[in-house]
Structure 1
Amino acid sequence: MNPNLTLTTVERDSGIAFVTLNRPEQRNPLSLEAMRDVTKELRRLGGDDAVRVVVVGASGPVFSAGHDLKEMVGRTLEEERAIFDACVEMMQAVQEIPQPVIASVQGAAVAAGCQLVASCDLVVASSNAVFGTPGVKIGLFCSTPMVALSRAIGRKRAMQMLLTGQNIDADTAADWGLVNLVVPAEDLDAQTRELAEQIVAASPLTVRIGKQAFYHQIDLPQDQAYTAMAETMATNAITCDAQEGMQAFVNKRTPRWRGR
């Protein structure tokens with residue numbers, strides 16, 4: 001068994017794959033090996049047409065305390081670069097795979113753990129969850145988490161978290177746009193699954209097109225974004241699933257998705 005991370009995918013028959021960080025006694029650290037394993041698993045799931053949604057969660061009371069600091073002490077520059085390059089690759093994999101990725105968060109999600117949450121497409125958080133970028137307190141500014149966090153919650157709020165290192169609670173995270181849903185701790189798994197099932201009900205092709213289009217347009221100037229998305233909608237409209245969906249709506253029946 002991998003000493004840093006166990007990845008488990010379950011209920012593939014329902015179209016949902018669960019990726020679980022499973023080192024609860026160490027607060028689910030994102031070690032170099034763990035990040036490489038997560039990336040490998042995400043890429044593998046991304047190529048599996050039977051998987052419609054990926055849920056990233058964690059065992060134990062904490063989502064993730066971030067990087068494993070023990071492996072970052074006394075290292076060379078090249079070794080440190082390898083750690084952060086692996087982190088960047090993992091975060092990019094979350095958004096590059098075609099399926100939506102939902103973070104299911106309990107307890108603390110801090111530093112790179114907060115970055116992972118901010119990188120996911122959707123987030124369901126337990127009411128006891130907290131989020132933070134405490135690197136400034138130990139002399140290591142959370143510069144890579146800053147990339148995802150500033151894009152999720154904006155400049156001023158991101159700077160507040162980054163410069164103070166103070167955690168925010170789940171309700172604040174929802175108010176700031178980092179979290180979609182805050183639910184009672186005992187309902188976290190059920191509410192995450194319900195959200196995933198709502199996505200599974202849609203055309204898998206349409207969802208893939210939509211996720212790719214979202215990240216393509218989000219940082220473009222408005223005129224370029226409209227040009228690109230008009231073409232995306234036009235090519236989407238002639239797909240079998242779009243034609244089926246529109247015909248089903250007109251005829252007041254349930255669409256039958258073919259994934260093409």
Structure 2
Amino acid sequence: MDLDLRKVRYFTAVAELLHFGRAAERLHIAQPVLSRQIRALEKDLGAELFVRDSHGVRLTDAGQQLLDDGRQLLTAAEGTRRRVLRAARGPRRLVVGFRAGITVTDALRAFRAEHPDVETTARRLEWDDQEQLLLDGTLDIACVRSPVREEGLELRPLYTESRVVMLPSGHRLAGKPDLSLADLDGETWLRYSLPGPGDLPVRTVEEKFECVAAGTGITLVPRSVAAQYPRPDISYVPVTDAEPDQVLLAWAAGRRSPLITAFVAAVQSLG
């Protein structure tokens with residue numbers, strides 16, 4: 001049995017919204033058509049994907065599993081489509097991603113020196129889209145920061161760097177030569193990932209700056225971020241026992257691209 005990607009896309013819309021009517025609107029199809037497609041998918045798989053009752057719509061265990069796997073499947077299919085179109089259209093093009101504080105300028109110069117006929121583009125990415133943009137084909141390769149969801153990616157460690165704490169300039173610890181994590185006990189922390197109790201979520205480095213400067217919370221950043229983004233209302237202090245930040249080169253697993261191979265070589269040539 002071949003899994004129909006169109007049906008999986010329909011299923012994913014319903015699973016995310018848990019409402020057939022709103023899912024049909026998102027997909028621009030009639031609700032009866034959507035319901036028939038979902039029933040056909042359940043028949044194909046031999047499993048019930050939704051529980052439909054007076055309380056609404058909810059996923060079965062089988063439905064939750066298909067949602068987890070289906071998102072990855074659709075992302076991989078979209079990545080394949082983009083790469084095929086890119087190969088068919090030409091000219092040759094390489095899109096390189098980078099996180100805040102990471103400089104790819106020298107690597108791009110080295111790559112262009114060897115491949116002057118290739119169009120290159122650098123694109124900034126954030127912690128929550130660094131994997132997605134590689135898997136869906138938006139980026140060819142990227143310099144990312146840990147933690148990284150490894151599934152579907154090839155990863156090559158590049159280097160580590162120490163981290164510093166961002167404090168508002170009027171903070172009691174601002175201007176100290178260095179600190180330990182114990183010195184920061186009781187502070188409100190800003191977090192990229194899902195926050196713990198008392199932590200505040202942020203998405204970008206710029207959001208961190210504004211929150212720290214306003215006294216909302218504090219956070220750790222790589223030393224390179226501190227060097228690239230000095231601000232008079234923020235103090236950066238080294239934290240001696242903070243876990244180092246890991247920078248890695250990442251690209252979609254299984255991609256056979258001489259341009260990716262060449263860019264990896266360009267990065268490695270810089271030491």
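All of the numbers you see were taken from the coordinates with simple rules; none came from a lab. Computed from a prediction, not measured in an experiment: that's the story for all the values here. Cβ atoms are built from the backbone, for glycine too; each structure is taken alone.
Listing for the model above:
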read-out: For 15.3 (mean projected area of the Cα convex hull in nm², calculated) the corresponding structure among 1, 2; value: 1
read-out: Which of 1, 2 leads on mean count of other Cβ atoms within 10 Å over residues 25-32, largest value; value: 1
read-out: Top of 1, 2 by distance in nm of label points 7 Å out along Cα→Cβ at positions 33 and 177, largest first; value: 2
read-out: Source structure (of 1, 2) for Rg and Dmax of the Cα atoms in Å, for residues 153-240 alone, computed value 13.3, 43; value: 2
read-out: When relative contact order in percent (Cα under 8 Å, 6 or more apart) is computed for each of 1, 2, the largest belongs to; value: 2
read-out: Read-out helix-only ellipticity at 222 nm (-39500 (n - 2.57) for each DSSP H run of 4 or more, over all residues; to 500), computed value -15000, structure in 1, 2; value: 1
read-out: Origin of the value 11.8, where mean count of other Cβ atoms within 10 Å over residues 49-56 was derived from one of 1, 2; value: 2
read-out: Among 1, 2, which structure scores highest (criterion: mean count of other Cβ atoms within 10 Å over residues 73-80); value: 2
